[in-house]
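The structures considered in this document are given below.
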Structure 1
Amino acid sequence: MTPVSPAARDTAAPASSPDATNGNGPVTGPLHGVRILDLSAVVMGPYATQILADLGADVIKVEPPAGDNMRAVGPMRNPGMGHLYLHLNRNKRSVVLDLKQAAAREACLKLAESCDAVLYNIRPQAMQRLGLDYAAFAARNPRIVYAGAYGFGETGPYAGRPAYDDLIQGQAGIADLNRRQSGGDPRYAPITLADRAVGLQMAIALLAGVLHARSHGHGQSLEIPMFEGMAHMTLGDHLGGWTFDPPMGETGYARLLAPHRKPYATKDGHICLLVYNDKHWRNFFEVVNRPEMKDDPRFATHGARAAHISEVYAWLAGVIEQRDTEEWLRLFAEADIPASKLYTIEDMIDDPHLKAVDFVRHVDHPTEGRLRTTAPLGRYAGTPTSLRRHAPRLGEQSLEILREAGYSDAAIQAMLDTQATLDGLPG
């Protein structure tokens, strides 16, 4: 198949269509005009650039000939198009560059000449061995923002260590906090929490670097390490008494660690409930016909409840188990007390609010068929976002991107011959 020309990118469905995803849709969103060279793989880096791509940035995803590892994680309809890859890499373009070859490294640097930023998530030492450190990029584009997202800051003793989501959750205290709260074994959160939380931090940091470069005329190297990023979050909640030096008590935020801070069992299921402020508690005591409880010193004020939070939540759990879920939901709605049924993933897909805001969308992928995916987050009245590109096949835009960089057909063919690049288009 003939590669898509740059001009053809303006012929897809209008951005106002929620399902405008096929091929090369119009560029929309507040980051239109920002170009990012994405050398990252797996979850953290791709999640950061997916957010930026959803906001309108032109994200050029550089992949090795074997592709991003997440392409191989099923379920999938076709090889190399796993479900996580599809969600993490929409609105991007894929170019294959075997960065172990000199021609591909040169192409990578050439592409960076027209980019605002390059993002990578392998260890800096590996980037240096490839000849792709900050100095190499800055020599070609002094305004480039060179953003590294990896395990540990380069000025500490853990610099260069490998890091993955599970390891960082463990080192950042997440697994132990689960143990402290449940009284059971330490457990990781059942989402890629560190990858996604630090990915968000990286997206913010990269944009901050681009804003500075555009206003001051020069770029910089920056890093957002996973360990420090997650420590920033967990210590913010759980320094507790160790906030003060010398310490004034134990670490931990008691409300978050209370054993009964979990969905409450009802007579027929579970309910999510937060009776939080004074008004909520007064209303709750009326609902359960226990008005005298408002004078109980453990419940009388926010500070008192915080000091006795384990007792408060245990008492609440005993009350909630006396009625069924639907009755509680009706009573809490009437009393203006925050409550919800306990959702499954399937419940989220069918949720009427998410349907009304068009959050879970059906899209058509040219090779993977009908898919569900989430909408770009947020609303931008003047610069609406869109699902303008499907997640690309490996190297789907290799030829297009190299031609945009000024490569001749002969030069591209030479790279194809040595497999420094691959043409990912079928046919």
Structure 2
Amino acid sequence: MRRATALALVLLLGAGPSAGCGGDRNGTDAAGRTVLTVGVFGAFGLKEAGLYDTYMKLHPGIAIRQTSIERNENYYPQLLTHLVSDSGLADVQAVEVDNIAEITATQAGRLEDLGRTPGVDKNAFLPWKWAQGTSADGRTVALGTDIGPQGVCYRKDLFARAGLPTDRAAVGRLWAGDWSRYLAVGRRFRAKAPAGTAFVDSASGVLAAITGSSPRRFYDEKGRIVYKDSPAVRRAWDLAAAFATGGLTARLQQFTPAWDQAYANGAFATVSCPAWMLGYIQDKAGPAGRGRWDVAAAPRPGNWGGSFLVVPSVGRHRAQAARLVAWLTAPAQQATLFARRGSFPSASAAHALPAVSGATHAYFGGAPVGAIFAEAARGVPVAVTGPKDAVIAQNLGDIGMLQVDQKGRSPRDAWDAAVRTIDNALDE
């Protein structure tokens, strides 16, 4: 799950990607402007940050019309259907990171090569983000809007009561370099934990964070599904299960009402948090959490979340749509999106801009979030991805690890249950 799906702040504005078709049959509005349609999911941020308005002021002959479907799990199947049928598509479509491997593997031929668009600079992007949007034949069909470099958000007051350091640099050193050290800190916390508090929110969240910091997890370089035998996945599973069986979790499921309420109640001391989650924590923990939460570097750099923009080749205004995408994903606009919406730039060239490099977060004790997440972004491994990454990850977490955490099922039995579910899903 990513920020736009998790926050789910917008109304259902259309029945699907086909709702993105605006203007009259000639693709113009009453004022004679060329209408470019954009189909997204959730509170994607581009409109909310005012980027469309700025672009239209710079290009008076262009009108931008956006439609949004609230949840990606409803948006994405419709996007695939419309791509396959070459109909009902917006001029620009958003793609969530968990779906990008399937798009580049199976739909690249239906999308424009944005790497050739004037103004697009490959070197301005993080190498691993650029690679995610590039097909096997070298066509860059998707440009990244944002990423989710991970840190660890922690409650300073709970750390202090458990006899642990509270300074963010010192906290980061506690677990630097290895997720097993994060487990060791959890055991130290538990020994002196304030009554009614756990070290971490959920074992599933730990599982996702660890796998997200591994370069090889669900697929190998030849496109074969290898998660059952992947050393990185099995190690992540065993470590996450140790959190559950060791009584270190609050036994919650992320992005549920109970999880939201636990922030307000101070029920856990740490959570793996990408940049986009800071606003979520602030919202759920409320005024009482201000100054109690802080951010430290994660044990190993990883990524959770992020999106892309693509231009379908059947669009009426392909060249103009590609130029819009190039502008929206340029470093200056990504810095604006971060400053106004908290979406961390996938363009590494944006990280040196003052809006990013100098960014702090008052709610999190003035933490230098721009510097913290930029450092994490530089360390994210170029991961091998596959078309069914999302299916595998979701079932390992929600079918497997959740049973260990909430129902006390043995890690072996829960693994087997998750594998059966995944096998059935992949056979459909």
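Read-outs: derived from the displayed coordinates by stated rules, not from any lab. This one's a predicted model, so the numbers in the text were calculated from it and none came from an experiment. Cβ atoms are built from the backbone, for glycine too; each structure is taken alone.
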> For mean count of other Cβ atoms within 10 Å over residues 192-199, which of 1, 2 scores largest?
Replying inline: 1
>> Among 1, 2, considering only mean count of other Cβ atoms within 10 Å over residues 72-79, which has the greatest calculated value?
In response: 2
> Of the structures labelled 1, 2, which one yields 5.0 when distance in nm of label points 7 Å out along Cα→Cβ at positions 88 and 368 is computed from its coordinates?
Replying inline: 2
> Which structure, out of 1, 2, was log10 I(q)/I(0) by the Debye sum over Cα atoms at q = 0.06, 0.09, 0.13 Å⁻¹ calculated from, if the result is -0.33, -0.69, -1.17?
Replying inline: 1
